[in-house]
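Several structures are given next for inspection.
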Structure I
Amino acid sequence: MSVFWLILGAILLALGYVAQMLRWLRVLQREHYEPASMFRFWRRWTWPSLSYATVATMRRYRPLTLSYFLWCTFPAALVVAIFGHSVVTFVVDSVIYGILCPWGLKPKGRTGALQWTRRARTVAEIGLFFSVLVVALGASLHEKLLFGALAVWIVPFTLALAAKVLVPWEARLAAGFVTKAKARLAHVHPTVVAITGSYGKTSTKNHLADLLRGDGGVVATPKSFNNRAGLSRAINENLADGTRVFVAEMGTYGPGEIRDLCQWCEPDIAVITAIGPVHLERMKSLDVIEEAKFEVTERARVIVVNIDDPLLALWPERLGERRVRTAGSISTNADVRVAPFGGLWHVWVDGEDVAQMMEIVGVQPTNVACAVAAALEVGALASELSRRLERVQPVANRSTVATTASGVVVVDDTFNANPASARASLDVLRAVAAPGRSVVVTPGLIELGAEQGICNDKLASEIATRGAELAIVGRTNVASLSVGYGPDARRFRVRDDAVAWVRESLVAGDAVLYLNDLPDHYP
């Protein structure tokens, strides 16, 4: 091979490598630098899932991608390059893959661009170092071009290794912020209410803050700042002198994380909203999810439990002599119950009807019940609840309802939908829908592990049963949603296309539910 072709091949491979680095580093950043995320998203973008739909369905709804085709030819091209002493095919495949693939995963994001933070730069530098080692190995074997091409294909894996190597260093850096947050908590000494659950925790946190905020001195973690970094940042930046109550949302991707949070942000009151298959892809089973959530109870003096949830209904007995306050909407045995009666929501505390409130579309009474139970433990009086309940507001992007200038009713449940919240959102759509058309725009539900296909099939079937139209966004769940709904489901490549169709097609009296919204690092 002439020097010209060697140089040209090296330049094109370098362009492919840079494009791969930008793509996968952005994915890694969006997934909070979790090393295993590289493998999950590489599978999502490369290999069409055959775990749920039939091959015939796959051919109809999920055509084979360029990435899939190139990875299928990868072994043959590599064998020819090694044993046939011809790297041309492998280099060509590598250049095409590096520059163009995964098709649809843009180097520059549509919903979230790569931010060149200190951590992103460090991961990129270490990933580049590992790639240089691969090329250096090739040079020692007199196969620089071959190994340079190989480096393009393995970018997500070298970045995963880089992120893994950095875990101890990042933990050490974060420890300084945690130490500062712990000292701040000791100085201010607020009553700490820790709220966790597979779903409902953000809404319950906001409702509790609404109930208490009129008294002053209440701080809640913003948005979904519910991990180690987010919680310590919320304390360091927002916990002012004089804060009486700190409401801390606590999330987890696995066992031990909530226990770690509670060691330095020790809760006085723990609230558990629900146990469900959220993050099942990461935690593998409901038993693991339940045990991870149970960690929030270990240091709390009072535990508020939603006993509408069948798994949580067993916790009071498990907690033994600990002080437990049960809450719910369905269960008549709950210490605090919020349920509809006579056109209003009534609040029962220890069997006594103490307050009423107007129903708020998009707000779940069980979440309000958990918030009321926590408020009473903080010191709110039952006699004050009617006044306090007037402050409760819907939470943004969680089944909130609005009417556009054109008269179309929009239900927004775009934040992190799960099977339970999806059913609740469909109920809201049915409640607000006029005699006109009802449309559900969704990419489906994610992070449900082996149950994801079944859950999306059931969701689509429920949408069809209710007489709503289905618009599927992206290809993450297109097979299972299409199986559940049938051939009349509409498909859109991105959400913006679906929104444009809704605006063109729906008129006054129609209603649309935007259910879940995946960032563009999902296919």
Structure II
Amino acid sequence: MRKGIFWAVLGVLFLTACGRSGSPAGDMAAGEEEPVTLDWYINFTWYSTPWGGNVVSDAITEKTGVSINFLSPIGNPEEKFNALLSSDSLPDIITLGWWENQADEMIEGDMVYALNELADKYDPYFWEAADAAAVSWYTKEDGNLYCYPSSSFTPEDYEEHENLGSNQTFLVRKDIYEALGCPDMSTQEGFSDAVKRAARMFPQVDGYPLIPIGSHEFTNTGCVSFDQYLQNFLAVPCEKDGKFYDRYTDPEYIGWLKTFRELGQEGYLTNDIFIDQRTQMEEKLARGQYFCMIYQRTDMTGLQSELYTKNLDRIYMAVDGPKNTAGDDPVLPGGGINGWTVTFISKDCASPDRAIKLFSYLISEEGQKMVYLGVEGVTYDMVDGKPVIKKEVQELLSSNRGQYDALYGADDAYWMFQDNVTQLKWRQPSVPPNGQLEEWTFPYTHYMAQYDMRFDRNSKVGEADINIKELWSQTLPRLLLAPSEEEFDQILEEFVAKREELGFALVMEESTRQMRETKEKLSIQ
């Protein structure tokens, strides 16, 4: 393959999280093998944790003899990765979301190794370390395993553990919420009243205008805060009578969208939320400008720590948010068998033997303990047979995540093979400011991955799904900003009619088929 082309493309399209390093220090578990540096591509623009110089990465390099040069895209990840694929040369290791079409493209194009073949040839220990359920799920019809997931769960995990949480939370700024008297925001009336009172009482916070309602960014598929997450908080079912359910026209959901429309008409949905990208949102979160938001708690742990350092009363807390008219508890998704990301070894890898051994170490119990806890005596001590994070390490984790990663690199800073269930055995007591956010989700978290759909973008149903999601991304802002309820109803009616023309029935039929197939594979009733 043309490595020269690869590096030329790389210089234009990607950020390097750390420079190529020299020989790693320490004795290698790999025996007499020479130390190597592998290029590891992470398909997320926000990933910037470097390798080398912190406790965990240095310890892993010492154990395995492998150093990492992380790469991440600048701009649109899909466009950048497609450009990389067309360059005819790939980085050594690749991590991307399980749902990305490029995952199948790499397999079908014979661009990646079968991990089972590498394991059989170079490192049989892989089979001892690997999770059998994850291996079974990701083994293709040809009998090969081409990737390994992070954060993969089975339905049985949720039956056996009560402390598995969802990422999805309804957050309020603590001091403002308490100043309002901790109002009930689970009803449409209570929510509206709280938002309006917050805006009147706190038109500015620390010299910046208050944003009454925050959300995730609006994308070319919609906005998860105002569609999927809101539907989950309202316990809108994903299936009815054995068929995939149209959640987007559910009466409970439409009722809440109309409430948000009314708030928008009165000026409580600011222009910022419709145009801000992640960078702008993080700046405003760091200043505590949002009063309330349906948001992924894991996307703000570092920002929450910064707020906590400045003033512990100005952090965000999870409380009961929007509910349906029956007052049912939210039904929030935890991780599923697909996991979050999947990681491959490309056939351009200079040292596939070392790469598979690195995989084996990271997915092993020893590796999981390393990426979660760090190094005994440095980041934690064993007390009465249990690991206890050192006080100064925990304090830094709670106050400055960036500095923590730079110094220690534990607490799953390197999450690419994170096994949340294995790590439960070392779980530390909940600490502020992020512990409350996670624990709030425990009673409401369920296995829901049987409803995760994936369509071949080159098929008729895949094309229909893409077009319908794009239509929804254009429709959602119009609904929220509609000047009247009559116009809201007209916009919604137009959306329903247009998506039928785009192939909605085909998408629902395929979704039902995939749902039933997944439920059968996982023995879900």
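Read-outs: derived from the displayed coordinates by stated rules, not from any lab. These figures come from a predicted structure and were not determined experimentally. Cβ atoms are built from the backbone, for glycine too; each structure is taken alone.
Can you say which of I, II returns 41 when percent of Cα pairs over 34 Å apart is computed?
Working: I: 46; II: 41.
The read-out was computed on structure II.
Work out which structure the value -16000 belongs to, where helix-only ellipticity at 222 nm (-39500 (n - 2.57) for each DSSP H run of 4 or more, over all residues; to 500) was derived from one of I, II. It would help to have the intermediate numbers written out before the result.
On the way: I: -16000; II: -13000.
It was calculated from structure I.
Comparing relative contact order in percent (Cα under 8 Å, 6 or more apart) across I, II, which is largest?
On the way: I: 13; II: 22.
Top value of relative contact order in percent (Cα under 8 Å, 6 or more apart), among I, II, belongs to structure II.
Between structures I, II, where is distance in nm of label points 7 Å out along Cα→Cβ at positions 238 and 318 highest? Can you show the working numbers first?
Numbers: I: 2.9; II: 1.8.
Result for distance in nm of label points 7 Å out along Cα→Cβ at positions 238 and 318 over I, II: largest is I.
With distance in nm of label points 7 Å out along Cα→Cβ at positions 390 and 502 coming out at 5.4, pick the structure among I, II it was computed from.
Only structure II yields this read-out.
One of I, II was used to calculate semi-axes √(5λ) of the Cα gyration tensor in Å, for residues 278-357 alone, giving 36, 22, 11; which?
Details: I: 27, 16, 9; II: 36, 22, 11.
Corresponding structure: II.
Check the numbers for distance in nm of label points 7 Å out along Cα→Cβ at positions 46 and 206 across I, II and tell me which is largest. All intermediate terms of the calculation are to be shown ahead of the outcome.
Details: I: 3.9; II: 1.9.
For this comparison of distance in nm of label points 7 Å out along Cα→Cβ at positions 46 and 206, the top structure is I.
Looking at mean count of other Cβ atoms within 10 Å over residues 190-197, point out which structure of I, II has the largest value.
Sorting by mean count of other Cβ atoms within 10 Å over residues 190-197 in descending order puts I first.
If mean count of other Cβ atoms within 10 Å over residues 158-165 comes out at 14.2 when worked out from the coordinates, which of I, II was used?
Answer for the origin of the read-out: II.
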